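Please go over the structures that come below.
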Structure I
């Protein structure tokens, strides 16, 4: 190995030249202009195996000129990427992102703020705290609400069920599961991440009970009957998961009726609103999430219907302290309770430690287009 630290420093200094940044940015702008035309393909004609063969090469031991790296990005990576802005692009939940949010990505990387502790993300922490508050206000919650940004709906649902477990089984974090496992209840159109979350936290996918649908919505009468039967027996319910915007059908469960049942039985209601929670921004479709304020937690993916680049998900909770109890461990070398700033450390309520400031994309989108503008996009 002949590389020297001085070589890397020289490359770093060269790559900080604004012209290099412009060359990288030009790849993105060229892609965005081409992808929106009918002359381009929506997706590549090459198979996954063909694309792997293109990149099946030994580990690079020496660096290349930046111009050569940029050429490979343009000719080998971008050339066979999906064209999300193409007029015929449809069928997947990956959005064609807003330009202002796209251009925020290089800044997120340059600042490299880590959201675990406030001292390593001073502005990112402040903005995430405020953006989460905006989202909880839209959900109809008060001062005690909070949340965390996530990689997406799966992480949000896993985290929500951990919070529900902490409420039902306060010693579950320390002792794990013992005795008959509680059940998780969801509708037949629920996302597969519900079963994945149950398996991940130790409830077990076999303990997910599925309610049949009526007109593609959870059958509330069937849910009522099941809850009454479980209450009369020995099985406890960890959570009911309702869906606001199902992946396959786009259907919305009756959140108001389901929430009333959960209130009556004192059961945690989690709403998978990864697709549909953005209806809170829409005057035309807000009625579809009527009753969402009854939930104790909500998964919301702004990288779907708010048109943000991946990843930008969120988990919201009606009581932020319940989220903090979900992760009942101490790391005094990292989280310093004595300095009075522990509340600002996002890591105490997140499954992640090293987490980038993706909230900046959301903040920029809201600053540029406003909540009403994003609501108009949802309506469209």
Structure II
């Protein structure tokens, strides 16, 4: 098999591949927050990029939450925010989008950006940032409080599961493989109050398109994050579905398993426009805003029939997903960053590489809309 979609698809093409109802819904009336840490945002440049994609300029507000934000500007962070915005702005062109800019300072700036997005009562929050649980500190306590508050307020938070395979274990950008030789997962994706979003890649087998676990060991960030949390016990809503998944480190311990869901993330499988030029991108950082957009579309449809927003939906989603009708079950691949490293294999049903799998959007959309 070979990767079918290099050099990549634009966000609108990815959403169309999964069957998003783009002809009927555009996120109008919904508020979506993007957490941005570091990087530069120039509205004139962004407007030009949207014109290049032939996408109308969405309703975008930039809110700085850290006084030291400008000290943390770098190209990687800029590209991260551009990708998030282009995914959400394309799929949910009618939504009100707020970018919360915090300092990429290893903790406080991240926490404050999320807290402010929660205080502002956004309908959906997209987070493409995280670090290993092994690097978590006192800031994680504050972050967990903010995530819990969001769930209580009825806010859906979608978080990237990470791009370091089973070895996400450093606070810095490069994490392959972990220094301690052990499997780790990223936080805040491992929080029980968020929807953790993992990654797949699309392959060509003859005339058949096959979706497998994203893993490309030729790249520095080769594979979808996923595994068993060292910090959090299995939440009640996950016990019956993930109880068979044990830590790859000792083969005994149970914990919160991530990701919950997945979609196309392979490096180079996405196209975006940056500085007027088409570039390739990828990672679970593309999947979190994709699912955030899907939730916003569902919320718009629900609002049209007088229903409240979905809010924290993990428990309800897991009950729905067990039918096997709402997600494409990914049964091939693994997320080990290098050979013989502790990691996880794809399985029939729920697993620690892609969760329930990628969305069968028509069925999933209707199921979520029909929830009370």
Structure III
């Protein structure tokens, strides 16, 4: 493509308008020089904070070199899409806090209660890329959404979509942090947007609230201690010492986000894909623990949850039901549910069930 600076500026504005039409809250453009992140990334990997997420290390520094990942790349179009379901209502944080306090509730991260965001984001970003192609003809691009070695938060921060919070997630002044990120790496030299000024100040609420102390300090996350890692990424047994800290969180954790003052500005989703499915925002652990593998696969079709599989689903729920003993020791329906899985064919499930039963006083 050959174009004047004026043409490119007009195209950039048009791309942002198209993005809003496609359901994105904001679209911004950044250059792709992330060389300043190579040393911090290597130090994080060297410390082993990525745990069993081997894919974090397998790509080396390619994660900080978009032009190496996609040759010819000179810009990143970053987009954010809100996912907080409108049905949660204005008092949603109080609702989530009440669920956290209910020992029988199965707490699932808000982002996972609707359709798999990977599919939604990639589809919309692809549509945006096709619109650009229709305007300027063929150009080099590749679409991403949490699916390749791309430092999404850094690219989004460079383009002014927000700033990196102390919990390491992106925060936006108008939208808090309950949104997904996605990118289109392109070979078109569009004008870039200025970065946002960090606005966390002296606040450390996210660090203080973390149940497992996974946030070691500002911008330093030990994924091995993060509940999202333990319930989603970790494939084997959850370390015994971490289990009591997980509480009733059976898929992911939102504590560092719900406590963030900026999330009083969290915006609602405008696409129906993120509406809650199968009552995942109100279900109890006993109910979900009763799902057969066939039921799990059928109900979680099109959900990000399905990728952990039925075995890890039961593992997580067993931990939650064991932790319920702190407030409801020996509760009949919980104990009965655990006993029903005592002879499960999976050794991992059996181990976590036995651990949970012991907390309820069942030998």
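Each reported figure results from applying straightforward, stated rules to the coordinates on display, with no laboratory input. If you're wondering where the values come from, they're calculated on a predicted model, not measured in any experiment. Cβ atoms are built from the backbone, for glycine too; each structure is taken alone.
If mean count of other Cβ atoms within 10 Å over residues 95-102 comes out at 24.0 when worked out from the coordinates, which of I, II, III was used?
Numbers: I: 18.8; II: 24.0; III: 15.0.
Of the options listed, only II reproduces it.
Hey, percent of Cα pairs over 20 Å apart, for residues 87-166 alone derived from one of I, II, III reads 58; which structure?
The correct label is III.
Which one of I, II, III has log10 I(q)/I(0) by the Debye sum over Cα atoms at q = 0.07, 0.11, 0.12 Å⁻¹, as calculated from the coordinates, equal to -0.33, -0.78, -0.92?
Source structure: III.
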